[in-house]
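A.B. asks: Listed below are the structures to be examined.
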Structure I
């Protein structure tokens, strides 16, 4: 996809998520709900078509690699939150199922990784009511499941031919036109309800804004914990280095506070190799992808020497 198409797809997703969160109001606005449903369907088609269009001789492997990293990140993030819950409730059965290391996930074959990720999703879903304080919501679960499904589809996909990629490119143009037409209807419908639902209208306008790729500063939250106890570790040193081919500011060094975490208010998008160390603990290295417009989270568990 072009940069313009990527920006528009991001906006479509934002509008779709806002519509879902305000479903009660949306249903009271003539034409809005029906167009929102079509926009959602078109956005899903854009996502699947873009995978085909973006694939070339090495494209499938590149998509697979990016998706694998994202899936490992989401699986580890959710597993860590479920691990905290299991420890709080002394649930040894759950703890055995969800306790993971990033290094373990990285070594898994693709099919096994999908199975492991699905297990974590299922356990988190079963305990979602007790994980809301840790940021687990139906929306985060939806993203997790979609990532699992997409990665599963990619590893099963055959090599895409040039003709199919050309067809996908043409289909994308049509899908964006069709999605844009529905968005225009939503704009008019929202504007007609501005006086009756001013808060909804203002929120819609904000969701409707197109954010240019690369225009936003990014944030990262990093947390260090002791592997055996889950206790936050202060004084852990994180050294971030851009992987080859990424733009960035070179090496970034940060240390966790007494609470075991720190924030980076701004980071260039790209892939970073992160070396984590603390006196008395075994050092480790992890890989993290920083994406435009998204807040990244990095949780590292260190073992005692």
Structure II
């Protein structure tokens, strides 16, 4: 098993924070017991080289690896019928790959890399959108290959995007793009909505599973919902999954995160956030140990 981390926005419903706040969250994550933190693509795109280095130094000091979450804006949509929008999306992904390679070696970019969050078909033909996206990704992934970066396509539920909702669809997409620098990211929250069997989907993903997200059906930390964790960890063991896992609790209403990910009520139950995360991490590690 690889490292187990947590997303940087667990502590507040904002997409961006100050460098000092990011450093503080790395320290908190390490104190809880995590050895990885997942940050947004804003770090390589908006931070200066000096700020990036300060963040990397803090992570190294606390033994925390960093990976990154990416996304596309409406005018960067790889599914769009607008050639200009698709071109901007390709150039965005190429730029992120280049910036990540300048920041750290062998970086992982994960997330909604195939489309704009909370976007429906809007009367378009899904097959045409699929073809646009495959064509665009074939071009964008060359930058990842050239710069030693791996893209991880997150399989999202139907309410967050329309293109890739299941492991089977992700496998088809990876096959059509055909790059060793492209993997899939499965997330137990999304799988709970879309997959007939979480365990079977994990086994089907096999070596194509590059990063794994864990969270309950209600997006709380593991252990406070109804995800079949014994089935999940048994499947991970079956495929000898040894790559990184990220806990992704989304618990705060409001703010940019809450608005995009549809959090309309306080999901913290007034609990201490660090203690809730520690409890979830210990729960998941016990499941892994017993598998």
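None of the figures in this text is laboratory data; all of them are computed from the coordinates on show. In this text, all values refer to a predicted model and were calculated from it rather than measured experimentally. Cβ atoms are built from the backbone, for glycine too; each structure is taken alone.
A.B. asks: Which structure, out of I, II, was mean count of other Cβ atoms within 10 Å over residues 2-9 calculated from, if the result is 21.4? Walk me through the intermediate numbers first.
C.D. replies: Working: I: 14.9; II: 21.4.
Structure of origin is II.
A.B. asks: Among the shown structures I, II, from which was the value 30, 25, 9 of semi-axes √(5λ) of the Cα gyration tensor in Å, for residues 18-153 alone calculated?
C.D. replies: Working through the options, I get structure I.
A.B. asks: Okay, next question. Given -18000 as the derived value for helix-only ellipticity at 222 nm (-39500 (n - 2.57) for each DSSP H run of 4 or more, over all residues; to 500), which of the supplied structures I, II does it correspond to?
C.D. replies: Details: I: -18000; II: -14500.
This value belongs to structure I.
A.B. asks: Determine which structure produced the value 1.6 for distance in nm of label points 7 Å out along Cα→Cβ at positions 42 and 258, calculated from the coordinates; the candidates are I, II.
C.D. replies: Working: I: 5.5; II: 1.6.
That value comes from structure II.
A.B. asks: Something else: Assign the value 0.85, calculated as FRET efficiency 1/(1 + (r/R0)^6) of positions 90 and 202 (r between Cβ atoms, R0 = 41 Å, to 0.05), to the correct structure from I, II. Please list the in-between numbers first.
C.D. replies: Working: I: 0.35; II: 0.85.
Traced to structure II.
A.B. asks: Given a value of 21.2, 65 for Rg and Dmax of the Cα atoms in Å, calculated from one of I, II, which structure does it belong to? Before the final figure, lay out the partial values.
C.D. replies: Working: I: 21.2, 65; II: 17.9, 51.
The value was obtained from structure I.
A.B. asks: Going by distance in nm of label points 7 Å out along Cα→Cβ at positions 146 and 186, which of structures I, II comes out largest?
C.D. replies: Comparing I, II, the top value of distance in nm of label points 7 Å out along Cα→Cβ at positions 146 and 186 belongs to II.
A.B. asks: Given a computed value of 3.0 for distance in nm of label points 7 Å out along Cα→Cβ at positions 50 and 194, which structure among I, II does it belong to? Let's see the in-between values first.
C.D. replies: Details: I: 3.0; II: 4.3.
Traced to structure I.
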